[in-house]
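Each structure below appears as structure tokens.
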Structure 1
Amino acid sequence: MTSNLQPVPSHALNIEQIRAEFPILAQAVNGHSLVYLDNGATAQKPKQVIAAINHYYETTNSNVHRGAHYLSDLATKQFEDARSNVQQYINANDRKEIIWTRGTTESINLVAQTWGETNLSIEDEIIISSLEHHSNIVPWQILCEKTGAKLKVVDVKPNGEFNFEHFQELLNDRTKLVAVGHISNALGVINPVSEIIQLAHDVGAKVLIDGAQAMPHLKIDVQQLDCDFYAFSGHKMFGPMGIGVLYAKQELLEAMPPWQAGGEMIEKVSFSKTTYNELPYKFEAGTPNVSGAVGLSAAIDYLESLDRQAITDYENFLLDYATSKLSEIDGLTIIGSQCAKASVVSFNIDGVHAQDLGMMLDQQGIAVRTGHHCAMPLMDALNINGTVRASFSFYNTVEEIDLLHSAINKALSLLR
């Protein structure tokens, strides 16, 4: 099958200019130009983000909130400006609703160990889905072990879709929390989170959305979604590693106990009684990742400088082109199809182990992800051991997809 797809208009995005802003893309791997198709694991960083982090350490580095000197004041301003930037970017109601964490995983654990342990008991139920990353499974399993609550799991349809009908069957007045991913990291499937949130709220349940994979592809408005918690990581959205965000509605944060104890999260400490700091600092014990916040803010500024609709259109085009192109390969099956998706193609090839193929692609300079993608229950539900995952960003090109296609065929000539 030959693709007849046409690219988006050339004036919409200047891909060559965009690629020039990501220094890592210019390097060679194993004697070949790097083709980076592992954006679902982490996105590369533009010069603007790298420069912001370097500038912070070269000119500003100091601890925040505590110093009585110029550098501390400057660092504090940049740190809190970054918080406000995140608030505005996701349209949170108040900057107090933005909690800095190390990433999506820590954000989810924070909710499980504070809101969850305070509000759940043996009569209650949590609903997740078969599509979840381990980080949105294991914290709830541990919480259920501690509280006696029951974990209910929404089935996945054979094509990789969230089974909305099964979700409706599981939802009841014992449901206290629904925790689902916005986009599947393994398949790229986009879940119907707006509908999930509305139905969950109808029975009085709270909703946590794992937004790690959504933030690079979608413009998120937490007030429009009306989710109670939204968790995401900086490194997936072109920012640095080690920084993430938990958004939560202010009234929930006010009622939740502190998660970790130490400096910053306190108002007054004595041996007779300790009182806690106001939001958001109640949940930010210890020295924070100031440079990470600065870098994430720079990533947001970078994304805001681009035409987001053009990015969406281009990534959808890449997805369609890759789906069509890879479908030409004999024995290749795409896992997750005929449904709403982000720019991810997860596939297997008859008689070929995913890891073997991944290693041979790497020898040709092509970076993909192989294995279960931290989604073992999903692989079990689909009766597969894992997949090869090619995940695209707006700095990828049609030519890179063609190289992937050629490299797979070359590998197959040796493996079969």
Structure 2
Amino acid sequence: MARISFDGFLDPVRRPRFIIWTCVIVLIIAGVMIPVLGITSTRWFCAESCHKVQDDTITAYQHSSHSEISCMACHVPVNSNPVVFILHKAEALGELYLTVTNKFELPLNAESEVSLTMTPDKCTQCHDVAKRDVTPSRGMKIDHAIHAEKQVSCPICHNRVAHNENFTLELKDPTTGEPNKKHSDFTKMKACFRCHTQGKTTDRPTGECSACHTPAFELKPKSHQAAGFTKAHAKMAAEEDKRVLAAGGSAWLSGKDADYTTPFEGEADAAGEGIGPELPKADAINYCSTCHARSFCTDCHGLPMPHPADFQKGHGKLGNANPKVCAKCHGNATTFCNECHHGASLKWKYQTATPWLKQHPAAVQSVGASACFECHSPTYCANCHVKQAGTTP
């Protein structure tokens, strides 16, 4: 096995030559490495070479307010020494390999892991958070100082500021062929509720509207102001529940505990990354829960909502006791019940314009009476028909 020999340095005759050649080799390495490190740190190399096949990400960068900021400003440790800088470059070679071999996955940084682990000095080297009392957005009043105190790094909320996806993504995953997907925007309200909550708790920051919004801000979202929202909101809520479950969250509408009820620690880890890594996914937060408590649906409808699993067993008594409650969603309660019990359940096309009393003989003649006895006792028909006829059985 070859080994490095320093005999030339120890030999007085050969020492000068040894020193000269050593300097030459160091200069050659430096002459190669310095330009390479410089070129690979340019926006041209990142955008037009290394990540060229990932054009959606580059386009998002070009659409952002940081399009004139060097990639290295955010993606390399601030004031890193040469050793750290070179190690970072070596680590990035793995990404270069995936790019060249077309084995990278889309979307890149799917869960915004970079923003969740990015240290705040990447932002504060340019931005003075101490002087940023409130945000410039209309209707908002975000206290940046308290967030900084709780180790909420800037990118934990402002994850898309340097890669603004306000355009239609065009790429497909080279392995699966699936279309590229946009990332979650952590400045949206769902992401705020990774920490905030509407629940009564002392270990989480409040989700009260007045905590973040000015009095003149329109609290009701556009979807709630659209025509027909009252009729459509149940379906919208169910779809949101389904989306959250698919994202790995808990079903708020089913009454289960949501993932964001994890105790809020608000402490930085050893790497200075803040609380980002411990937060649940923004997509796992149910949008309805950001404004409404779990009891909101039940309080409005007057009975458990959505209907619990065993609701069908006793729903008849509830409907008879207070048909107006059913009518809130189902319109004419009598017609709604008939369409199910005297229609679909019997495999009979219920005629809404004709009272059931008049059409039920044709239904019995068509489908038989056995289906009737699933709800009615065998004497039910006789009690009515005999009394109507004025005779005894």
Structure 3
Amino acid sequence: MTGWTNLALGEVVTFQRGFDITKKEQREGAYPVISSSGPTSTHVAFKFKPPGVVIGRKGSLGGVYFANTPYWPHDTTLWVRDFHGNDARFVFYFLQTLGLERFDVGASNPTLNRNHLHAMSVTVPPRDVQRKIAAALSAYDDLIENNDRRITVLEEMIQRIYREWFVEFRYPGHENVPSIESGLGPTPEGWTVQPMAEIATVIRGRSYRGAEITDEGGVPFINLKCIAREGGFRPGGVKRYVGDFKSQHMVVAGDIVVAVTDMTQERRIVARAARVPEIRDEFGVFSMDLVKVVPREVPGEYLYGLLRHSGFADEVKAHANGANVLHLHPDRISEYKAVLPPRTFREDYSRIVAPMYRESDSLTLAVDSLRKTRDLLLTRLFSGEVDVAELSITLPDAAE
């Protein structure tokens, strides 16, 4: 590619190991703590100002994260101390193309050695081309971020309504309803206490072999990586499944799954619920690390709110056990006792939030399309298949 230069990666960027901070030392604040799995927590202090590029060094290798706010690079990462005059956003995209995880030198725990990375031979374009590549790819990321924000707002609205009506008992007309003792604390008169088994059916997922999981072909495979920490659906965790399955193992948009396995030992995933969004295929299959919770006598939107926004997860996750991997028996879900409002409130709530879920699904599909297009463009830009000179790109102001 004309104008591109062969260099050692250490001449493009200089990596430095991050800084340790334990969960106990962290205090929730405005600044992201970026670990090997990304910005999963915050702190009241930061180490560096933006722009920042951070990669997974230990545990989860090869993930690349961009910081446009002050940030704290965790000890499990390497952060770019010096960009050597290269465009920071370009470096962020460039590192994603290098397959850094192949430089794993860990005996038992995956680990990257920065000296090995610095010695790696790479080919990079001049600064003006870097900025054009970064601008082209950033346009997609900006759209993705905007849609993600809209999804977050919708989720917050849905949660706020659920908690106000069914946790704080500030539903329409609550002022005229006395409270009575239910066995689970004071509850509005006319509300009932029922075990989950009476309002939903819990179905185990499909056991599978590694050879049946692929990136292409088959049907979408809804698995443990689709469950976000603290609940919710992660579209990026979806794989493809090419094995056999029964109809009971199928999921469609709107179905509810709950994690019954947890690798974190922090109980941040087990017992957490997720709602399957619109998927481009007719259906998917869910794994044995999840159960499907099918509503009986209650609307699906209400049941999901109960599983996601009440005290369900915090109570049920305490029953998970295991030395290295936590396991939750599905019976613990069926036995959970919930305070149920009269049918009219369940149905009114569902009518209000159903359009919000539809909009969220539409935005999720848009994000999926944008990500695929961006990833394809990234590959073609760095392979030379697409020349940035052929693209009409408005460049932002030069970074400091």
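Starting from the value 1.8: which structure in 1, 2, 3 was distance in nm of label points 7 Å out along Cα→Cβ at positions 213 and 293 calculated from?
For distance in nm of label points 7 Å out along Cα→Cβ at positions 213 and 293, the value 1.8 is produced by structure 2.
Given structures 1, 2, 3, which gives the highest value for distance in nm of label points 7 Å out along Cα→Cβ at positions 13 and 229?
Checked 1, 2, 3; max of distance in nm of label points 7 Å out along Cα→Cβ at positions 13 and 229 sits with 2.
Each reported figure results from applying straightforward, stated rules to the coordinates on display, with no laboratory input. As the structure is a computational prediction, the values presented were derived from the model and not from experiment. Cβ atoms are built from the backbone, for glycine too; each structure is taken alone.
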